[in-house]
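What follows is a set of structures to go through.
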Structure I
Amino acid sequence: MPKAEEPDFDYQNHSYADYLKWDLDEMVELIKGRIFKMSPGPNRLHQKVSGHLFNAFFNYLKNKPCETYAAPFDVRLPRHSKKNEAIYTVVQPDICVICDPLKLDDAGCVGAPDLIVEILSPGNNRKELVNKYEVYEESGVKEYWVIHPIEQTVLIYSLINGKFHPSRLFTAGDVVKSAVIEGYQLDLDAFFKNIA
């Protein structure tokens, strides 16, 4: 993977404690202490994919120990300490699944979710595929799905011995299975048929 890009403005080395004080007109994420502007409001296709996939996870996980959340939902990824002033990465994945209730608090999630889904939109591909890839791998996210809604593809990165390993590119006709959520399957033909 190439190295993460620099943000397009000059705020660096900020913590979650700083993030909580800001009164900004736009949403941002912190990645390794650097501020990244979030893309403008997601387009209709992005939102439709997100809503349908959230519902699929939510319905599957009813009465199971894991819970699913959709953006906006702060996921804090601490390195050495869970204190607000020591957390330098706060992201808002499109969808995340958390199986350890101790990671949940009133502010969101502190620690790596078990599964994260990011849906590509014009303008966010590098952030999702490089910057977030790095912090998700480093923080121990077990499974990272990247969905391209226009091309109707899914790529899954699975964490093995601390490193992400990519699946093949799943396309129409494939049934995607999660290694993290036992028994969960997503039929891409049926899923994307409802998204058009």
Structure II
Amino acid sequence: MTRLLHISASPRGDRSRSDKVARRLIAGLGAAEVETLDLAAATLPAFDGAAIEGRYDLIEGRAVDPAVIAAWEGIRATVAHFLSFDTHVFSVPMWNFGVPWRLKQYIDVLTQPGLAFTVSAEGVTGLAAGRRAVLVCSGALDIRPGQPGAELDFQTAYMRAWLGFIGVTDVHELQVRPTYGSPEEVEAAMERAYAEADALAGLLRG
């Protein structure tokens, strides 16, 4: 493990419980280089109608507006930046059973044919293969695997499905739940998550 990107999807700053557990994990991993991408503050490339239509014009060699060229340069740079890391740690709070919209925007920017994956007669090949990801998923409800309501966790399921699509199969997860309730319940959830983060760090260090 040499380069680690911490992708924070929470806008809560120091109050974010998923960030707290992610930072505990990262401290124990001992990566040579760590960078944090705060999605709440990041300026992401626009992936709007003009950029989508411009993609086909660019592929087919037609003239496009300079703004579209600039947008695609930004998209390519964002994908290249993501792929330059060998380990990705995601802080993912649950919003309405899924992921925060800024994380979804980031994923939509990244998931481009020819940049993050290719398609052939044999199927889809993810271009992020060989990398490792850790999902630190938090939520107000205790819907960890095996708990009542676990079927509502589209947050972890979506992240695992997307990572698999772009070729990341070495995926680990830490569940920080519940983050709402009595102080005793929340503190117990945090202590459990910290312990699991310490154990996972030891396992990944080898």
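Nothing in this text is a laboratory measurement; each read-out follows from the coordinates by a stated rule. Please read all numbers here as calculations on a predicted model, not as lab measurements. Cβ atoms are built from the backbone, for glycine too; each structure is taken alone.
The table that follows gives values for the structure above.
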{"item": "At a computed 4.3 (distance in nm of label points 7 Å out along Cα→Cβ at positions 23 and 151), which of I, II", "result": "I"}
{"item": "Which of I, II yields 5.4 [distance in nm of label points 7 Å out along Cα→Cβ at positions 119 and 183, calculated]", "result": "II"}
{"item": "Kirkwood radius over Cα pairs in Å, for residues 55-102 alone - highest-scoring structure of I, II", "result": "II"}
{"item": "Read-out semi-axes √(5λ) of the Cα gyration tensor in Å, for residues 63-142 alone, computed value 19, 16, 11, structure in I, II", "result": "I"}
{"item": "Winner on volume of the Cα convex hull per residue in Å³ once structures I, II are ranked, highest first", "result": "II"}
{"item": "Among I, II, which structure scores highest (criterion: relative contact order in percent (Cα under 8 Å, 6 or more apart))", "result": "II"}
{"item": "Given -13500 for helix-only ellipticity at 222 nm (-39500 (n - 2.57) for each DSSP H run of 4 or more, over all residues; to 500), calculated: source structure among I, II", "result": "II"}
